[in-house]
Structures are given as structure tokens and as C-alpha cells.
Structure 1
Amino acid sequence: MLNETRPKSGASVLVVDDEKLFRDVLTAKLIENGYMTDSAINGIEAINKIQRQQYDVILLDIKMPRVNGIEVLKHINENTLGSEVIMLTTFTDVRTAVETVKLGAYDYVTKPYNLAELLQTIERALEHRKLKLENVILKSELERKQQVKNVVGVSQAFQNILDMTYKVAPSDSNILIQGPSGSGKEVIANLIYKLSNRKDKPFVALDCASIPENLLESELFGHERGAFTDAMVLKHGMVEVANNGTMFLDEIGEISLSIQPKLLRFLQTGEFRRIGGIQTMKANVRVVAATNKNLKEAVKEGKFREDLLFRLNVISMTLPSLSERKEDIPPLVDYFLQMKSRGKDTKKLSEGAIEKLTNYYWPGNVRELENVVERAIILSSTDLIEASDIMLDYAGGEEEGGKSSGELAKMSLSDMEKIHIERVLKEKEYNKKSSAEVLGISLRTLYTKIYDYKIHIPNSRGGNSSKD
């Protein structure tokens, strides 16, 4: 087992060498320098330990009986994620050591080793591991660093959520975020991650509602090569990718009853098995889950396990709907206007437009507001967005052009752009040069869009106008 001495670097190291004296001395030196250490006496024991636990760095002797270091290296490359291997060799085997680097080892050191040089090599390997993991995680770290800035709200209801977030984020407890769809649950999950002690570790997100039931288990826990028909290669699951970090499970209420016991076992023990695998593995993951369902009702209906709910619901947060925090609409609108402007001059809303947005009931919450603002930017002819540019999904009513607002709310942005271009052309009496200036695009781009959208340009003789 790992030595539990608190490491200065937080790194775990496995020493694999069949020479007991060398192995014991090296292990002791690593412990003195603050590393969590484990050891294996041969390749077989090393493989067994690697299958049960992840190590940051593996110091691997090349020459060992039965299973040598090269075979262990190949196993590591094919079956583990994020472990850096440093080969241990004698001067006479340097050529072989160079070949192992081509096979995936990070570096090699020769015996007898210089301790200072070995420690430097380990630290470089750890830095390389960190960079490699950053390329594996689903969301880039640069985007995550912006999440704190993306949290917008001045209402008391939202400030209460932020206060609670700041309190619970530093803990390692699992958190369940409840709230209606589009209310910002993933934004809060990202903020929890950025404020946590795991902020420098991976963050992975999984939308349980968008993945078919027969694939969800593979996404969570991975699968071995050949586990099923389409399993051509080994797949690392999200729990393995997120080791020592945070995993966000969105729409957790959509997980089927067949997968719930396996997730429960992982939350209880940190243990899991890949589909088709026989080895039990471990990962240290903080889980932040979110749902728009009432999981207590789902428990009563037999659709969700009560013990799983208890494991997820160590800390519970309930996000208010946008209709419960209407004071946040103006700052949210300002944020979306800046975000959607894409380098252009930021448009502004008239008082009438703000009033129209504030009086709406927002069934789609913040996500719907974002979409409405983006459509308004496209539809507005000037830098000031008027109330007439705001298309809302009311139960009835007609908007300009004979389209109901309900119909408009379901249209794609390209369709909305076509409507806007047609309206500007009509207002400018089909003068393309003036229309292009209002739209903020080049005349060539306008011609392209007229062609792509098959926009009809009338003239006095019934054909297409060539008026510029």
C-alpha cells in the first residue's frame, strides 16, 4: 500500500525493481522527499497494482525475471491513463532504454542514480503528465478559468446561492444541484470546481440525458477491448479521466435503474470495473450532480434509488428560476450582449425592450434569455434593440411578417437571419449597398446571403432588382 506520509508534491510513485536493497533504498529516499510511495518486486506484481490503483509516476526496472520492464511498459500504455514511466537501467542497457522512450516511456535514468537528477526527472515527468491530462479532459482549462466571471446576478435569491457555493466548494463532499432546465446548474457546478481544492485537477462533464442507456455505463466506467461488438479499442471512463478531480453529472435523474447500483458502489468505495474487465480499479473523484427532476418523488415512484440519492445529496442546492430573480435580467442581458457581439460594437436595449423582457415569464430560464438576446441582435436594424426586435414565446399573438412569436422562438438562427435581411432590404427599398451598411456586412457578403437564402428581390418589371 501507499505510504501515507503527506507529500510535498502530492504525487504518488510506484517503484518496480527485483533488487530488494535498491528498491528499499530508493523508496526510503522518495519518502524523505515527500512522495507517496509504493513498490513492487517484479513485473507481475506491478501490473496487478497498476490495475487496482493509478500512480502519477512509475519507476520501472528494465531487466526483471518472467515479465520484464518493456512488457510492463506496454501494459501501462494500453491500459492506464496519466501515468508517466521512467525506466531504470544500467549503463550497459542504455540502448534498450532509448528504445523504451520510443515505446512511450517518459525518460530513463541509469544505475547507480544521482538522487538530485532523479528527483528532477520525476518533477519533469509530473509536469508532462499534467499537460497531457489537460489535453484529455473534455473542457479546456482556459474556458473553466472564465466561469467565475460568467456568474451574473444581483438578486438576493441568487446571492444566497453564491454564498452557499463559496461555503461548500472547498469541501470534498458530493453536491446535488436542483433547479429547472436552463437555470444555470452547470455554471454553478463550474464555479464550485474553480473554488475547490481540486481546481488544478481535471473537470469532466457528462450529460446523462443525451447518452443512450446502453452507452452510459461505458462513458462512466470505460470498457475493455472486445467487451462488446463495437469495442475495438480500450476506452477510459469518465471516472478514470477525472481521477483526483471533479465530475459533473448533468441530468442525473435520467440514469437507469440498471446503472444506478454501479454508480452507488463507486460513490461508496471509489471502486469500479470497466465493462468486460475483471480487475477492480479505484479513482478519487468528487461528484457534483444536477437535475431538474424531483428525485424524492422519483424514489417514491421506484425510478431512483433512495440510497443513491443519499450519497449524492450530501449537500443540496436549489437554484431559483429566472422568474424568481427578475432583478438579474438587466445584468444578464448586458453580459449576453457583450458575449454575442463577437468583436463588433455592442448593441444596447431600449427601455421598452427591457420592460418586455422583465414582464415575460421565462419558462426556459437563463438559457432562453440567452437565445432571445442572440436573436434580437440579429433582428435589430440599428445599434439600439427595440421591443419589436424581441421575439418571445407567448401563447398567442402575431409578430411582424405573419409569424407568431411561438413560431419564431422555434426557428433556427439562420432562418431568423434570413427574416432580418429581408426586412432590412424592404426598409431600404432593396438598395443593397445601404442594406449592407445597416447589416454591418460587406456588399459581397450580402449578395452571397441573398443567393444562399434564395431571397426574392422584386423590381418594377417583376424580375430581380439589380439596384445597388
Structure 2
Amino acid sequence: MSVRVRFAPSPTGYLHVGGARTALYNYLFARGQGGTFILRIEDTDAARSTPESLAAIFDSMRWLGLTWDEGPEVGGDCGPYFQAQRRELYQQHAATLSAAGLAYPCYCTAEELEARRAAQVASGEPPGYDDRCRGLDAAARAQREAEGRKAALRFALPASGETGWNDVVRSQVTFRNELLDDFVLIRSDGLPTYNYACVIDDHTMAITHVIRGDDHISNTPRQLLLYQAFGWTPPIFAHVPMILGADGTRLSKRHGATSVGAYRDLGYLSETMVNFLAMLGWAYDGQRELFTLDELVQYFRLDRVGSNPAVFNTEKLEWMNGQHLRMLPEEDRVRRVAAHLSVRGYDVTSRGPDWFAALVRAIGDRLKTLEDAERYGAFALKTDLARDPDAWAEVREKPDVAPRLRALESRLAAETAWDLESLERVTRGVAAELGIKAGELIGATRVALTGRKASPGIFEVMWLLGRERTLERLQSAAREWEEARRASV
């Protein structure tokens, strides 16, 4: 059997991390089996579908490296790959079901259905369609049509028996048919419902495996009954566990960023997101955690996906991103830092690659996301220095700060070389002449130059700032210290 899988997002928003994981699992399974990965767009919700959302989905998938073999912008033999362009196909198959007595028109209005549902809930009954239109004869249907009622098309489910399947992730799953209601296939506006269109599309696209979130489990018996009604062989189903936030509830915006694009903007690597999403429900050997996309293709197996919910741990994501950053060749790491800072609005053209390489080296292991380059390198990237109030308050309370900073500024101004060795020699020499520990001078200098108590190495800071800005900031800090002292007298 030639494996064919699909990812079918709705273009009503950005690509959620849950959807991205579903796409990734389908991609990995297809690539690992030498099969076909199809992208299909479920855009029948015209009111909510937007070109912007569609573009964001394409962009996020390509950023993750999840290229599709068939689908929009690629083509294929099973198109069109937009559901909105497949309405004639849905109508044709609906006519087949109607002719076989397996579907019937329903004239109930939305208001009537809601009133009955509310009454069922109030009386303690399970809410569902009451089959009111299932037994209408031709005269009764004609009467309702004469009243101007538009009909939806419902599927006539069997009244008894069970529908089940052997799920790759969840083993045997079974539903009693009497607990299911006659669901709508085609709405009164002519648009197909999810369960109906999904079955038509999966069959006509020869999908062999349906890999999706376990929130779709309740849809599966309805879809299997449709396969049975058409006399088609259903695909193999694998329902992967949902993703939870750290508090144990379903991942949502209240937990922070939830879209792939948001994590890219926060400075996470595509390699990290692929690696992290793969581990949300799947494990290789319980020990190894770092993988490339190619390695995941090699090792991924559906039968190693667990059924328990996976927790989206942001701290683990940040750790993993730091590991992937360190695995990059320095040239690539520097290039990505510069590209991220450029998107953030910083001028990267006036500084050469050597400067950015020095910035990345100075930040060192603090660089866990590309955004950390801005966080820890702001002192050198920005013209204006924003000092941490608490850090500056500590400096103001210390004695002789201004004379010490002025002494260092004077010696640095006279230094012809401006490299790490000369900057360290001058700084330690000034401390020795003043009779203080080098750490005392370096601590005040760090706040004067970076505005913070913690920063990259002070000599790297001086080199990155350059002679002019280093001297200016030392002078400015000395003046502010003197002014603060005079004001307190």
C-alpha cells in the first residue's frame, strides 16, 4: 500500500502549534514510509476564511520545512485542493445517498433546533436531533417547501448496533449507534459539513491514514458510517493526544503564544519547533531529545505516539532552542541573529559580520532565543541607554564612583589599541592604582555602560560599544553620580 496522508487546516487564523504538530506527524509518517503528504484547505466557512490566514499557514509550514507533495501552489491529480472549489462533487455524492434512501431533507430551522435542544437539556435528556423530518412523506415535504423552508440534508444513521475501529494510538474504540443522531451532510445554504466533506475528500484523494488530534474521535464513528453507506474502505485512523498548558488545561492564548508565527517572532528556530512539537506525544527511546528533521523522518513511528495528553513546557522549549543554537555553525548562528535583529528594526548593514560574531560570542550561553541577542545586546544595539533603576541606585550609594569612572575614562582615551587585551590591561591597571579590587571598578563600569548589573564580559562590552560610546557613557555616568550626590546634601 502506498501511504497517502493529508493535513487539512481551515484558513480562519494562524497555524496553531497543535495543528502544526498534526501536520508534522503526517509529514514524518509520509516521508518515513516513502508516501505522499497532501495539503488540503477546508475553506467552506467563507465568512471566517481570509487570504491573510491562508498565507500565514503556507508561510509557517514552509518555515518548519513541511513541504507538501500535492496541494495549493503545487497541484496534483486529486485537486482541486480547496473545499470551496469541490461543491459539485459533494452534491453528486449527496444525490447518491438520497437515491439510496440513506439521506433525507430536514426542514427544521435553527431556532426550532435550538429550542428543542434546550428542552432536552432541561429535562435531563442527551441533546440531539429527534428525527422529526426522517419520516416525512412526499406531501409533508411539499408542504414545508411551499412554506418557503429551505432544507438541509441529513444522514440516516442506523438505529442500533455499534461502530468501532482499531486506532493506531488508542487501540479499539467503539460507539453505540443509538447515541449518535442523524447529522447534517449539506446545510440549507448548500455548503457541506465537516464530517461529510472530510469523507468525500479523503476517499477521492485516496487517503490511507488519517492522523489527527483526539478531539476528532467523536467525529470518527459518523465518518465510518458514511464510508459504510458508500461501500468504501475507510482509512486507518490515528488520534494523537491533545496538548495541554502547564496548568493542565487545553493549550490556549491564556498560556501565552500559541501560533507557530508567534514563536518565530519570539526568536525560536524552526529546527527547535520541529524537534519540540515532535516530542509532544512521541518518544524515541525515552532518553534522546534532540533531533533534526531528517533524523525525525528516520526514527518516527506512529506506534510510538502515546495516548496521554502532552504538556507544552515553555522552559523546555527555551532549553531546547539554546541547544539547537549551539549546534549551529557560528557563521549560521551569527547570520540568524543579524536577520532577527533586522526584522526587529535594527540597523545591521552598518555593522560587519565580525561585530555580530563578537556580540554572539559575548552573549554566550545566555543566547537561548534569537530575542536574547536584543535583550543582552541592547546596550550596544541602541543609541540611548536605559539604566535599570535598582542597579543605578546601588551605584549611587557607593563612594568615589565618579572619580573612578573618570580615571578609567582618561586612561582609555589615551589607549591607542582598542582590543580585548588592552581594555582588560587598562581597566585592571586603573583599579590597582586606585587601590581597589578590579571587581569594584568593573561593577560600576558595567552599570555605566550597559545599565544593568548583569551583562556580557565588560571588556567585550567596551569593544562592542567602541571607543567613542564607551568614553561618552563613562563621562555621563560620572556626571549623574555627582549630581545625585549634590542633590542629596
Which one of 1, 2 has semi-axes √(5λ) of the Cα gyration tensor in Å, for residues 67-314 alone, as calculated from the coordinates, equal to 39, 22, 19? 2
Supply the structure label, taken from 1, 2, corresponding to distance in nm of label points 7 Å out along Cα→Cβ at positions 35 and 75 with the calculated value 2.0. 1
If helix-only ellipticity at 222 nm (-39500 (n - 2.57) for each DSSP H run of 4 or more, over all residues; to 500) computes to -13000, which of 1, 2 did it come from? 1
One of 1, 2 was used to compute FRET efficiency 1/(1 + (r/R0)^6) of positions 195 and 307 (r between Cβ atoms, R0 = 25 Å, to 0.05), and the answer was 0.30. Which one was it? 1
Calculated from one of 1, 2, mean projected area of the Cα convex hull in nm², for residues 27-178 alone reads 12.5, and the structure in question is 1
To which of 1, 2 does the computed value 20, 39, 28, 12, 1 (P(r) over Cα pairs in 20 Å bins from 0, in percent) belong? 1
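Where a number appears in this text, it was derived from the coordinates with a stated rule and is not lab data. Note that this is a predicted model, so its numbers are computed, not measured. Cβ atoms are built from the backbone, for glycine too; each structure is taken alone.
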